[in-house]
Structure I
Amino acid sequence: SHHAFVRVKAGDLVGWGEGTEIPMFTGGTSSTMAEIIRSQFAPLMIGLTIDQAFQIFHKTVMGHPHNPGAKLGLEMALYDLLGKARGCPLSELLGRRRIDKVRLCYHIGAVSLDEAVMQAKEAIGSGFRTLKLKADGNIPKDVERIFAVMDILPSDALLRVDANQGWENFRKAGEALHELAWERRLEYIEQPVSRDHTEDMRRLSDQFGIPIFADESVLGPEEAMHLVESNLVDGLCIKVAKCGSLSQAVLIANMASMRRIPVTPVSAFATSLGTSAELQMLSVMPFLSSAAELCHYMLSEDPGQPRLPFAPLIAVPEVVGIGAEPVGRKFQE
């Protein structure tokens, strides 16, 4: 993952934000995020009040094509600044806080069967009750690994499977779901088919009795609205790194909740700075799945302070603004 840290100032107040992009999914890098912010976004806001800057952000910056990471980093920094100016947490600026603690999901990659079972046992032993297993597109092996992990789950645990579009279409995905049909230990299958095969997701859910969540088919509110209004999915995975905005992510969650469709907030490997903002964000979402997917613990280096824990249940901190910032010499220049 690529990161860009954004600092905005108003008088003595400083707001911090973090943009993240995964080039193979969103096309951006740390360099492209930094360049678009410096050359195109920042000049629009210099000398403005915080409220004026937000108006420019929503009217002009969000209308700019592409660059979701740059938009996210800037919006996050503005929200942090506004929270500090008003003396309130980020969550209060995004909506009404609905929960004070968040359940987290434990990730297991597309590893061997034995490794997947070992990691699942470790997760269960640590108290996690929602596990996520990555599929790799090999249907027989994927099904074998799924059953192996499900067989060791306690009665109060759930497994979700991320196919990452690897089961491609209704026919191929149907081969897997035929084996897994009506399995109650499966919370859902995430994006089993290619992102354009949206109608296949409803057919799979109806025929095999397993909830289907969209991920790659959701970029922003427009795609989410289509999926929700057309009743094509049973849930949505929301990544702020794709929609480029905390407020847009909340909008997607609110739209989904009107149809009683749950959402799973998914972090694109943000540091404790970005993840702290996402934690505040998801606390105002009205209808969540069993657990959020926050991935800060997977980073080899995390300059965000204070560092968020990785545990089955973490508290939404009572802070002003985001309540976190990057620490290190390069952030003080």
Structure II
Amino acid sequence: MMDAVSEPASRLFTTEFSQLSALVQKRLDVEWHYHQRSNLAGPVLQELIEYADDFGRMLKVVFRHSLLDALRQEAEWYARVLTARGRGGISFAALLESWIVVIQGVLKPPECNELSHPLQRLHRDLPQLLQRSEDALKSDIDRKISPLVEVLIRGDAEGALDVVSRLIGSGKSMDQVIVDGILPAMSEVGFLWERRRLDIFQEHLATETVRCLLAGVVWTFKTVVSSPQRTALVSCVPGDKHDLVPLALWACLMIRGWTVRNLGTGLPADQIARAAAAFSPDIVFLVLTLLSRLDDALETIAMLRKYTPDLPIVIGGRGAEAARVVLERTGASVAHDFEEAFRMLPGAS
């Protein structure tokens, strides 16, 4: 795969993105009905169209920041999710082919060839990519649901607390329970929902029960410190909606005796930076789950540098891992997981 997309080609893709994405969506709609897949119209087709638009936004980031090595990994994630949503490889193949056709049909050479080349490479490898997705799904068929997830998807907060109490009784500290128990359970819920082994209501029940559980354990196990407390600011980057991760980080830090301001999701970059200026935290943690939100993360880091130039910034999540090189150029630190993030705390040994 080539090392980079030229600046003119990347700029053209960004400039024409709205038109390109609209045509991809139209092509998917026509393709679905032409091949007599009308039984998949409505919610399933709409879901595919939404994934196609997000795939295009991810391409903007990949092209602009020369993250072509991350493209295959991201494509495999889309393939796994769409394969699990019930139509084998048809959905992802249609998505990928639509972007190739539209780029080549709308944009002029040489830019269209440059932009479509990495997608054509993916398309040539599509049989192997889809086979890996199918194999992963088959291996998951007999995967048992963990005891904590069983109670979470029933919305059983009392049962969840019982599971947590047993983990503590086995010798784990409360922050270890969050890292080794609650976080994996949250990932498992997302995994099961992606593979349609959970209904939407079950995913919502699990999410709300985890919120209650984390709030409850914080006030039960919070460390009381006599020395001045250090303060952390936690937030998703703009556009990232995975708010349980910052909530879990809030809980872990509170239990360790920190004062934590959790901004959650939905704030624009300038408001995150203003919050940092208002609270003067010792460190800021940002969550970047989707690579397509990398530019929002970069804008947030730039705004934080403007308001609080010397403030340490740690960013984590699947998207942050994929864009590690780009993010570290800004002076931010990228954490692979919570344990690595904790080692980046000021004063950590």
Origin of the derived value 1.0 (distance in nm of label points 7 Å out along Cα→Cβ at positions 249 and 297; candidates I, II): II
Structure from which -11000 was derived, helix-only ellipticity at 222 nm (-39500 (n - 2.57) for each DSSP H run of 4 or more, over all residues; to 500), options I, II: I
Answer label among I, II for the case where relative contact order in percent (Cα under 8 Å, 6 or more apart), calculated from the coordinates, equals 13: II
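Determine which structure produced the value -0.28, -0.47, -0.69 for log10 I(q)/I(0) by the Debye sum over Cα atoms at q = 0.07, 0.09, 0.11 Å⁻¹, calculated from the coordinates; the candidates are I, II. If you can, show how the numbers build up before the last one.
Details: I: -0.28, -0.47, -0.69; II: -0.34, -0.56, -0.83.
That value comes from structure I.
None of the figures in this text is laboratory data; all of them are computed from the coordinates on show. A quick note: this is a predicted structure, and the numbers were derived from the prediction, not measured. Cβ atoms are built from the backbone, for glycine too; each structure is taken alone.
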